[in-house]
1. Work out which structure the value 6 belongs to, where relative contact order in percent (Cα under 8 Å, 6 or more apart) was derived from one of 1, 2.
2. Ranked by FRET efficiency 1/(1 + (r/R0)^6) of positions 347 and 387 (r between Cβ atoms, R0 = 30 Å, to 0.05), which of 1, 2 sits at the highest value?
3. Thinking only about Kirkwood radius over Cα pairs in Å, which of 1, 2 has the largest value?
Structure 1
Amino acid sequence: MSNRLAGESSPYLLQHAHNPVDWYPWGDEAFARARNEGKPVFLSIGYSSCHWCHVMERESFENAAVADLLNEHFVSIKVDREERPDVDDVYMTAVQLTTGRGGWPLSAFLLPDGKPFFAGTYFPPEDRHGRAGFKTLLLRVAQAWGNDRAALEDSARQISEEVARAADPAGRVGVAALSRDMLLLPGAALARAFDPRHGGFGGAPKFPPHLALEWLLARGAGGDAAALAHAIGTLDGMALGGIRDHLGGGFHRYSTDAEWLLPHFEKMLTDNAQLLGVYAVAFSVTDDPLYAEVARETGDYLLREMRGTEGGFYAATDADSEGEEGKYFCWDPSQIREILGQGEKAEDFLEWYSVKEGGNYVEESTGRPTGLSVLHLSKKIPSSSESRLAPSRAALLAARSKRIPPSLDDKRVAGWNALAVSGFAVAARALNEPRYLEAARVGARFLLNVSRLPDGVLARTWKDGEAKIPAFLEDEAFLALALLDLADAEGPGAAGIWHEEAKAAVASLRARFRRRDGPGFTFSGTGNETLLSNGRDLFDKAVPSASGAAARALARLALVTGDRSLAREARDAVDEVGGLMARSPHGMESWFFALELLFEFEDRFGEEKREISSSLNVEGAAVEPRVVRGGKGAIRIRISVAPGWHLRGPDGLKIEAWGGSEFTFEEISPPAPSRIDDGSGADLTGWEGTFEANVSFSISRKAKKGKKEIAVRVAYRACGEGACRPDAVLSVNVPVEVI
């Protein structure tokens, strides 16, 4: 029997359509039932190529006893995070705030209004190693719901408040003056994190650092030898390691170890689209033929296995096949000898690709040796050996294609397709490959003409002729950048068409996603669902920061057009996150690219005069800088409005505070607005001159002792000289010591 997911188009949701769990898709129907029946909601979020999502499905969601518990005590909702990144962001933030880590499958328990009161990731079905299993957890939550619902509602309130505060990290770290010297920060941060033995940044697990590599290659092309060395070390490590598919091309999602050897085997469009361009650029910078080979293998893999007839690209392929992760991709010596023969040809291949008796692949979930090997190289193949190995790889690929392949997630995600358009456009230019340029053109036309909702808005996903869900910021921003990349690849003759399309994409981006209460952009915009919080997506992860990509797109288009308004809006967005850029440069590369473009704009078109003095100054101090655990404290914020200016009421001043889960803010009380005389005769109220606001808080009894910082964010609208400025934000950090 099927459940309600049978009517969905998402391959991930369809994977669960025959579970005994009475799943609902995300929507009003599920929450209405939870309200009507007085039940909590169990929310499970994952994606089709997620290995641990499959494990939890087999262990729990296909288990009749677990399903009975879920169906009796909960309303269960299943979400594809790739369709609804906005929903995933809200509840992943809750997981990270309450557990200190994240991942998928995401498992959360919600009130019928959507507020989370408990959240985690994967749970085994039975109690294990002192940790509660999923069945035990369900019984405990059901018991607490029946016996102490008020405590769960209080937990939901606190978590939801923290999620809302965490949605805008820029306001919690203060500001930093932007300068050209800041462009040195990413390279220095990456140098500190670089693994000199295996490449990459940090230890296991290792994910492809797409934007870090793009940044380092750009520095290396400008003569920075250290940056180039760090890029080469990482590019080589990935190209030789098991994270690369040495037979079929492309890359697996990430390496579970520090050596790039043992991957999780899912293959994502996001990784391969970005690495296509990265390796092509690496070839143009270094002239190393290995990088051209890797780029071509990746591009050809995407065209051969990941493209639909309409020109759009599929989302991903699974890690598992026949119920086992990696079975499709791994080998033992006897299989290779059977295909290549018993002679020197097979032995040569076995030696080069380190395939030995006993294998090297151990299942991560069970620790069981499989006896199989992940193909990898210990050194680059010289041309004399490559001529012998290429036919062997082709023969093994042909044999592998007869195996049962991993499942395919064939939905087309707009932003990810835009990354593919960029990858093919960049590779076409770097490798002088006309096929790739045509693939970029066709992919762009798919996004511009096919993957659209009836009102013409770009759709987040498209599958089987159906476009769904208004695009999010990353979709619109990545599309604008892709069109600019395509214009660069076309050259002067045909670039104008794509520049015009880029202008339209940026206009749509600005209309739908510009913030109303400050500079920059929101992840969800006009037409998207309103959730508990509306995130900003300020950090680069598997894909670039949506907000950073938007700023980068505006800055790039400003360079093309000379439009100062675009440059000014991009600069305001970058200004706001300057504190984050200074504190965490690795993970903010999108913003540094945008900043570099803005400096280039100033060099080309002249620096725009920016006011040195602000209309507002904010200072803050703790009333008592040392506060006892479990006690109460207060902060006094002093706000000075410049002469001739005022903050327009009633919504021209908003004060928020954040200090982490150890702090609870009980009251934030600015003075009431008073009448303002701006000379116009209008009946106005607001704030002017110098005044104070009080922020009172309490500290958890479980708080750790030591020095803390409370970030106070003042959002304001300054008016004067006959006009009101756009909404702006100032932040101040107030030190408090917990004793």
Structure 2
Amino acid sequence: MRTESADRGMGQDGKNGVKGRATRIAGEPLFRGGRFSPSDDLYRVLFERNPIPMWVFNRKTLRFLAVNRAALRQYGYSETEFLGMTILEIRPEETVPALIEDVGLRRRGLQERAVWKHRRKDGSIIAVEIVCHDLEFDRTEAMLVAAYDVTERQRAQEAARVAEEKYRAIFDQAVVGIFQHTSDGRPLNVNRAFAKMHGYDSPEQLLAEVSDAAGQLFVEPERMAEIVRAALETGIVRGAEVELYRRDRSRFWVMVNLRAVKDSSGALRLFEGTAEDITDRKAAEAQVKFLAYHDALTELPNRMLFMDRLENALAGARRKPAKAAVLFLDLDRFKYVNDSLGHSAGDEMLQEIAARLRQCLREEDTVARVGGDEFLIMLREVASREEVEAAAGRIREEITRSFAIQSHSLSTSCSIGISLYPEDGADGETLIRKADAAMYAAKEGGSNDVRFFSGEMGRRAETQLAIESEMRSALARGEFFLEYQPVMEVASQEIAGAEALVRWQHPQLGCMAPEEFIPEAERSGLILPLGEWVLRRACAQAAAWQREGLKAVPVAVNVSALQFRQQEFSGLVRRVLAESGLAPEYLELELTESLLMSTGGAVNPCLRELNELGVGLAIDDFGTGYSSLGYLKRFRVSKLKVDRSFIRDAATDADDAAITKAIIGLAKSLHLRVVAEGVETEAQFRLLREWGCDQIQGYYLSRPVAAAEMARMLKDERLKYESAPAAQKQESVASA
């Protein structure tokens, strides 16, 4: 179709009428002889009252010769204004050249429809569809024009075109797959994303090669039938997850939304929908699900999955009936691997141990990793205690074989505790708890051992459990309190400090010493709140003594490994000192050798922060751990406390005397002060003074005393000798 067709001009020769010869439209007379005949009136009425804007113009001058009422309304001009104009004046300037060219063409009869732009009186532009016809008007070559306003129609068509282009762009460029298919599964239309996710180069290639989506694309063809049925029943299906094939037959997952498209009569036309590749998400979900029930490092089942399998095994054992066993395995000295070679070596060793444990077991048995170096093993349907013992022996033999880790040959051992169903318990939790108790008995027996649960272990475990349970509320009830054991400076025999020692005033058991409850506190994690309470109470008491004007001496507080491994431990110390008002130099933290070595390099930042804070650091029980000169250089401590086991026999045992003397000499060479613990006799005191020991504490000086008694000693600046005879005390003072 041509873009526009001309509306032909006519010369003006009067208003709505002509004189002279008749003028014909389509071969019929319009006006006759200068007056209107009935037939002229008819044609005139048809022209003037026609709802379509019409006019006649002179083809030579292009002036309007006649216009009807519809044209006046459409363009906004009066009849007089119209008849004083040419057709050029209702045209936008840019269309005039094309109009002049079109008028110059000599065509006869009804002209082809075309669309042009016209300007109304108010300046607005409209689109009109022109229909025109040549005629003779008052002996003048003229043209009759009908101008349909198609502006809104064009706008609607343009909007439809734009919408179609947008839809096509969305369809072609969408990141999700879009498709249409027939009711029997034949693809009708797919976008590029849909073709690409299936491994095809283009939508055309997929449409050419795939005629049955269910059979060719679906891993489970019946799954497509299910989704189609659901779409027919409900109209739309959202979020259906299906596994599909790519062109190379590899599998992937998509999430499908499907809609049934029906015509106005309700008959099904086709199905259309979207498909989003969710393969990565499904893999992530599978990984999350796996990690929910497995250990990430070894890929062994975790405690949750182990418990599920154990309960299933026990249910089966009850039906048969049959026996079952639970083994609790803990590696011996595994932390030394981490400390010496790093955690990567430890992880590699754990993976190898997991592989060996799998090889030792039957397919129906289960091994799980439940802690850093702890494993649970379930043996289904065992015939006897001897069979379980043999399995434990094989496991222990595998664990003790050397490991080749990072060019190192390493070895370890394990302690195994065993509980049996139904002898030791009827449920999984009970069996695990009793196997755990047996494992600890194996460790206490020297490690690398296997122990079956016994009644004695049960009674001990119950006592431990009761203590742990009661400890949880003992802090809130205020049952813990501190006593202080003074430390004496050997040279001056003056009080040089005090060690804070926690006690538990149990409602039924009376006053309990630390060794009776601290191990359980460490096992259960209760040592953290208890240790913080001791730290706060000791600092507050030392600050209170100073405010009373008493002699200012450091207070020593023992720190457990669990406390020290806390990331914020140095921050806790800083806060406690600030809250109590105690200066850092009057707090001394006592750490064990094993603590420093087991935490290794990770403890250095904490030690550095405490050093910078000005807190004193002492190594407690020195000589019972590694006794390595290396860590004494790495860790900036200021004091060594010689363990009481060496002091006890130093006066009578040459070996203990030599060790104690060597420790004091070592400390002096490293510019460290030495404190001897557990001094009880005058003979011990004399030797320590002779060897150059700096400070002593023990019953020779004083038992641990209450805060009020310690305040009295600080006030008097003297010690209360409790253990030594009067003559020895006088002799020691005189000889000092």
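Just so it is clear, none of the values below were taken in a lab; they were calculated from the coordinates. Treat the numbers as computed from the prediction; the structure is a model and nothing was measured. Cβ atoms are built from the backbone, for glycine too; each structure is taken alone.
1. Values: 1: 10; 2: 6.
For relative contact order in percent (Cα under 8 Å, 6 or more apart), the value 6 is produced by structure 2.
2. Values: 1: 0.95; 2: 0.35.
Across 1, 2, FRET efficiency 1/(1 + (r/R0)^6) of positions 347 and 387 (r between Cβ atoms, R0 = 30 Å, to 0.05) peaks for 1.
3. Once Kirkwood radius over Cα pairs in Å is tallied for 1, 2, the winner is 2.
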